[in-house]
1. A value of 22.1 was computed for mean projected area of the Cα convex hull in nm²; which of I, II is the source structure?
2. For P(r) over Cα pairs in 5 Å bins from 0, in percent, for residues 59-138 alone, the calculated result is 3, 13, 22, 21, 12, 6, 7, 6, 6, 3, 1, 0, so let me know which of I, II that is.
3. When you work out distance in nm of label points 7 Å out along Cα→Cβ at positions 19 and 123 for each of the structures I, II, which one comes out largest?
4. Could you tell me which structure in I, II was used to calculate mean count of other Cβ atoms within 10 Å over residues 83-90 as 15.1?
5. Out of I, II, which one gives 4.2 for distance in nm of label points 7 Å out along Cα→Cβ at positions 43 and 91 as computed from the coordinates?
Structure I
């Protein structure tokens, strides 16, 4: 686990950790103080021993740049909060494929649906499943069944179990 943030922010955490290590603090204590794993702190310590303070300079993140700007993420969040019905879908259920579709149509950025969870995680959204329950379910009938029939079913099961032993 490594502290979150940009390369510059990470460099600040690394420098704080290196100062604490130079003061004689242990790896585990430094890890707790900067919010990183001991494994990460150990790696930073080794880099510092090999390359000095130059080893802790910020390095640009490699890889593809983010597809959505902060403004686009905000627009996406508003759309998600409005719900799938408002976005033109027939049911009130967000799926990864639907979110990918919304991003492509509204924001012009194409994503593979399987990667939508990363974007949702960045927006602090969590996966949830709708409660599966029949629309015509009668709560009163269920209460009555639990009160009257369920005890009878249990007694019957218990008597069968006692007879077979």
Structure II
């Protein structure tokens, strides 16, 4: 979008009319007229893209730093039965610690601003015996596994 506005500015500076510029850069003439006014008031720098800021966070930068420390200590340290941080748990913890209420859906934006990403916990049976599994892989699996036969009659084409 910014490149389109800069191209329009170049065409306007060459003396082209707003309707012709609009056809060339494929936008509405009213947009070109608006851009022309921005150029008059603030120069071509006024056409630069502005970041979408959105609503200001309810937590201060200091509170977010404290939140990150709490999250890194783990969910058990905050009184939960497992180490799994869910958005609901984080929202509850933010309320208890900072008295700021977040909808569980909005907690995701806070976590993302802290550099966190969604993780799906790996489900592992409690009875799982890693040593027995490794032994089976080394001893039993090679014996059971089918091996390719010599010759083309056993190949799939």
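Quick note: the coordinates plus some simple rules give every number you see, no bench work behind them. Just so you know, these numbers come straight off a predicted model, no measurement behind them. Cβ atoms are built from the backbone, for glycine too; each structure is taken alone.
1. The value was obtained from structure II.
2. Derived from II, not from the others.
3. For this comparison of distance in nm of label points 7 Å out along Cα→Cβ at positions 19 and 123, the top structure is II.
4. II
5. The read-out comes from structure I.
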